[in-house]
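In structure tokens below, several structures.
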Structure P
Amino acid sequence: MGWAIFRNLVLNGYLGTLFPINPKYENVMGVRCYPTLPSVDMDIDLAVIAISAPFVPELLLECAAKGVKGAIVISAGFKEVGGAGVALETQIRDMAQA
């Protein structure tokens with residue numbers, strides 16, 4: 001999913017600076033790739049998060065520590081799966097409100 005989102009931004013002429021983050025790659029579509037969010041040496045306005053739901057809270061904490069102003073979470077495994085997914089979604093909503 002992250003690849004498709006990134007590809008669409010690049011191919012549709014997004015004019016801002018993109019910071020793909022993946023520890024497995026040095027670049028994505030010719031754009032420097034960072035191993036972690038804290039390794040990005042510039043300010044970030046918006047994070048588009050496309051990772052497995054259980055990892056979202058930790059990444060949101062990294063976003064907050066870095067001063068990221070907003071985040072869009074594109075992940076499955078929250079309220080729609082019930083049980084633990086409901087609790088995870090509640091946790092993330094509480095984090096966003098804080």
Structure Q
Amino acid sequence: MGFIPTRYDQDVWYRLRDNGEGYDYISTYVDDFMIMSKDEWSYMLTLQTIYTIKEPKEPELYLGALYTGSPDKNWTISYKSYIKEGLSCIEKMDGTL
């Protein structure tokens with residue numbers, strides 16, 4: 001597929017698009033990954049021939065971030081649930097919950 005890891009994070013891979021008009025990215029974390037591309041499903045289909053991928057779908061939650069949007073609109077990223085979970089853990093640790 002032609003992706004190479006970035007110098008700064010070996011879990012973020014990038015590839016110059018065939019038309020030269022930007023880059024596509026795949027980020028990985030343990031058994032999870034996200035594809036950022038103009039044509040992400042072509043990469044997903046290729047990955048599915050190599051790996052078992054259960055229920056590929058549009059992103060909803062990735063590394064604690066909530067993603068909302070659709071392929072034809074802008075996406076937003078919210079860490080609200082991640083922060084709430086962190087605060088809950090702190091409250092449990094210090095007995096304030």
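Just so it is clear, none of the values below were taken in a lab; they were calculated from the coordinates. From a predicted model like this one, the values you see are computed outputs, not experimental measurements. Cβ atoms are built from the backbone, for glycine too; each structure is taken alone.
Looking at structures P, Q, which one was helix-only ellipticity at 222 nm (-39500 (n - 2.57) for each DSSP H run of 4 or more, over all residues; to 500) calculated from, given that it came out as -8500? This figure was derived from Q. Suppose distance in nm of label points 7 Å out along Cα→Cβ at positions 4 and 84 works out to 2.5; of P, Q, which structure was it derived from? Source structure: P.
Of the structures labelled P, Q, which one yields 8.6 when mean projected area of the Cα convex hull in nm² is computed from its coordinates? Traced to structure Q. Taking relative contact order in percent (Cα under 8 Å, 6 or more apart) as the measure, the highest value among P, Q is held by P. Taking distance in nm of label points 7 Å out along Cα→Cβ at positions 52 and 76 as the criterion, the top structure among P, Q is Q, with the largest value. Look at distance in nm of label points 7 Å out along Cα→Cβ at positions 28 and 44 for each of P, Q: the largest one is in Q.
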